[in-house]
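Chemist: There are structures below to look over.
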Structure P
Amino acid sequence: MKVHYGFDSLPLFKAPVITVGSYDGVHGGHRVILQRICELANENGGESIVITFAPHPRIVLGKAEGLKLLNSLEEKIALLEEVGIDNLIIAPFTEEFSRLSSEEYVRDYLVGKIGVKTLVVGYNHHFGHNKDGDFRFLQSLQSQYGFEVHEIPRQQIDEEKVSSTVVRRLISEGEMAHASHLLNRPYLLITSVNGKGECVDIDPYKLLPPMGHYEVDIEGYGRAELEILYEGVRVLTGLQQHCKQPIRIDFISSK
């Protein structure tokens with residue numbers, strides 16, 4: 001997967017198939033959309049593209065109090081690459097960008113900067129300064145700007161709604177197995193570990209489970225036990241030496 005920072009030095013994409021959003025968690029519902037853009041790109045001989053934003057819009061707009069995210073940017077990049085996305089565009093979110101109207105956003109960025117041919121959105125996707133852009137609005141622009149839009153309905157797993165909000169609640173309650181079921185994978189933490197076995201450099205907005213002990217799988221080391229403390233996280237078994245590079249930790253279950 002190629003990662004592009006900003007819109008100013010983008011290559012000429014081939015028949016771009018695009019989706020846009022925070023994609024916090026890259027959960028089972030998100031993956032239906034992501035798999036669909038990959039399918040459409042393959043069918044049309046094009047490239048799949050995800051556009052996401054950094055920093056998170058709530059941080060820029062002064063609404064970050066209480067903000068907890070399922071993924072750091074590094075984790076999101078890793079998860080999107082696993083899905084098989086061709087290109088990720090990380091758009092710098094600014095106050096100026098937040099003031100764009102829905103049509104300016106489509107005309108100047110999706111069409112003007114990327115040359116969108118196909119756009120895939122979720123059933124509740126809204127965009128633009130007043131959040132007045134949605135699937136119906138995009139449909140009204142198809143002929144004018146020469147693209148087609150597809151809408152993905154709400155997704156369920158075992159008759160349960162899948163959303164980032166639901167997954168956040170489960171993780172905040174320590175229900176790691178249930179959360180993993182909706183994520184279609186274990187909950188991911190990418191972190192560095194110091195010589196004391198303490199996890200460091202964790203994104204300040206990263207949602208961690210409550211205090212307690214958890215069974216985890218550490219990439220390159222295998223199963224271990226991880227303890228969530230009030231002011232930190234430490235690996236109790238399996239990894240006590242200093243790691244110069246960030247490592248991947250997948251939560252398996254609560255202990």
Structure Q
Amino acid sequence: MAEHLPDSEVERVLVVTAHPDDVDFGASGTLAQWTAQGIAVTLCVVTDGDAGGSDPNVPRSDIPDIRRAEQRAAAALWGASDVVYLGYRDGELTVSHDLRRDISRVIRQVRPRRMLIQSPERHWERIQASHPDHLAAGEAAMQAIYPDARNPFAHVSLLGDEELEAWTVEEVWVMAGPQAGHAVDITDTFATKIAALKAHESQTAHMEDLEKLMRGWGTMMAKSFGLADGRLAEAFQIVNTA
């Protein structure tokens with residue numbers, strides 16, 4: 001198991017994902033455990049997921065509001081303190097200076113010791129996890145963590161105009177990457193994970209095998225890390241960024 005900050009020493013966590021529902025597929029079982037311990041978790045969603053959904057009877061212009069509402073409902077189930085949306089276009093995400101600044105702003109506002117982000121590295125054995133928006137959100141978040149948010153001379157408007165002091169994130173948990181080295185047993189919070197995923201009705205209502213699929217992934221992760229039979233897990237790469 002990878003070394004990491006004791007949960008008891010972490011007061012706040014910031015999560016950055018590309019789309020509504022990304023965090024619930026990748027880490028909601030873990031987040032439910034953190035919030036149950038009293039950790040305040042802020043979720044920052046970079047896009048509104050406006051390219052998602054498949055119901056032809058729903059006007060495309062309604063999708064952003066639907067997906068924002070679904071993510072708020074899902075996050076409430078695992079105990080999020082706040083959900084922040086950056087409003088970028090789904091399917092068009094790039095690692096821009098503006099995106100780095102916007103994520104740096106949220107880091108300086110939340111001031112977390114720990115962050116959870118998507119992998120900026122393509123995972124060839126789980127290609128669905130390596131959506132281009134996921135990769136871009138992960139890379140932009142990592143660049144915001146280091147060097148931007150901790151450098152008072154980067155994005156000078158954040159300090160000069162918004163009075164947001166530089167902040168150093170000490171630890172990053174990367175989900176859905178190719179180098180996971182730490183597993184969290186989510187057996188006891190698996191029901192919360194499924195409930196959160198079902199809250200994304202526009203994305204999961206058609207998935208009759210959703211629970212079976214997620215149980216299969218959780219079982220595979222648990223076995224790969226040597227957990228006992230019947231246990232379920234989520235896996236992460238933990239990076240020391242202090």
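Chemist: To test your reading of the models, identify which of P, Q gives 3.2 for distance in nm of label points 7 Å out along Cα→Cβ at positions 48 and 232 when calculated.
Modeler: Numbers: P: 4.0; Q: 3.2.
The value was obtained from structure Q.
Chemist: If log10 I(q)/I(0) by the Debye sum over Cα atoms at q = 0.15, 0.21, 0.25 Å⁻¹, for residues 112-199 alone comes out at -0.74, -1.06, -1.19 when worked out from the coordinates, which of P, Q was used?
Modeler: Values: P: -0.79, -1.01, -1.18; Q: -0.74, -1.06, -1.19.
The read-out was computed on structure Q.
Chemist: Hey, another quick one. Out of P, Q, which one gives 2.1 for distance in nm of label points 7 Å out along Cα→Cβ at positions 64 and 96 as computed from the coordinates? Numbers along the way, then the final one.
Modeler: Numbers: P: 2.1; Q: 1.3.
Only structure P yields this read-out.
Chemist: For helix-only ellipticity at 222 nm (-39500 (n - 2.57) for each DSSP H run of 4 or more, over all residues; to 500), the calculated result is -11000, so let me know which of P, Q that is. Spell out each step's value before the answer.
Modeler: On the way: P: -7000; Q: -11000.
The structure behind it is Q.
Chemist: Comparing relative contact order in percent (Cα under 8 Å, 6 or more apart) across P, Q, which structure shows the greatest value? Spell out each step's value before the answer.
Modeler: On the way: P: 19; Q: 25.
The maximum falls on structure Q.
Chemist: One of P, Q was used to compute log10 I(q)/I(0) by the Debye sum over Cα atoms at q = 0.11, 0.17, 0.18 Å⁻¹, and the result was -0.64, -1.32, -1.42. Which label is that?
Modeler: Values: P: -0.64, -1.32, -1.42; Q: -0.54, -1.33, -1.49.
Answer for the origin of the read-out: P.
No lab work stands behind these numbers, since they all come straight from the coordinates. In this text, all values refer to a predicted model and were calculated from it rather than measured experimentally. Cβ atoms are built from the backbone, for glycine too; each structure is taken alone.
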